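Given below, in the form of structure tokens, are the structures.
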Structure P
């Protein structure tokens, strides 16, 4: 029989791993598009057509100051598929699972692919990422944290493509930030993914200058280096990293902010 301390440690590790998750599929106008299937697609030849870029595993980005933060640890390899939609359409992002201990904000960004070609665009240089949706912490909400709301919605999150957005190809970057161990520097856990979309009908609004990923997530930012329990107890306020939501963004499809 294993010592009690070993048993407790293994149980704790299993609980942490079970809390991880990844983007499994994307639903638009009743059609479901598969993202990279972690633990499966690596073994399929030829690689299947997927609509979100490869992820190495279901864990957080190992170092969010590196290029892995752009689209997740997986090489930022362009997907074969591109989802066609219209500005103003609702995109539902479906996770395989999401655990209750990983409380934090949910954020969505867009980057306009150079020459409207996402298959030759990495998005890992320049201030190309514009936030189009965000929910973080609302003490009056039930539950207060956005990621816990995602869990209660069946591990799903909705984002509306800005109605005035100009046609073209974009990367939709969807991300959960887990703050459960963010009291330690570099302890914050980012779970980003990038879905390739093509806006075929839209307005004339071009994305403004945004933020750079990597680059904008400073390990010492108050939204990244923070203590979850102090926020939950009302000792400190919380502001998510990555700057404000674009003024042309649609109202949040999940609930009112913050």
Structure Q
């Protein structure tokens, strides 16, 4: 962790130190500072809706990585390796340790449809190059209330922010794609089937309406609840005509789906 370069796993102290020393490219600095401010600053007197996110950022509980492309294989292989390292360490780092992933902004403005395509391309790449089999207890069909994206044996909730959310500001990032990976383990004790989870969701829903100035998105739901589908929530639509009608990822239990790198073979041996 905290190795040189943008495509590595970094804690908050290291990111801020590299900003002060000029060791991060401008796009990475802008991404982090925009995210940090959005978590801790108020909008028209309203705090960011997810108080777990606020506390995580305030306390330095999250980890970060900067990815130089949403399409170039080298950049996505580096993300895969960083995500593996994160999943190996997040439980020892903090109780609320999500992985905030910033992608280098595109050179030209993209449509909402293109951002949906970016997200699912990244997740499909990670699935194809997953070092571990798809978890036995997670369905492969996204049209199931128990489906969620999984990688390296961990089920998780990747949630996105992007520039096309001009009204839903809690999902707005002016620069480009941003994905926060949150393993299911981070939600233990606050899932929809617990009293604490129900209370947390009600507070967040109320704060969403106040912060965004619009009603919470109709597709927001809970994992494991009949009728809810998690994949819609990874990147909520602003214009339904530009969002996918069906989950654009193909999940297979076949493993491996791509050659296993020699270094992983050595570790397993």
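Coordinate-derived values only; no laboratory data. This one's a predicted model, so the numbers in the text were calculated from it and none came from an experiment.
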Computing Rg and Dmax of the Cα atoms in Å, for residues 45-84 alone for each of P, Q, the value 11.3, 33 comes from structure P
Taking relative contact order in percent (Cα under 8 Å, 6 or more apart) for each of P, Q, the highest value is that of structure P
The value -3000 for helix-only ellipticity at 222 nm (-39500 (n - 2.57) for each DSSP H run of 4 or more, over all residues; to 500), derived from one of P, Q, belongs to structure P
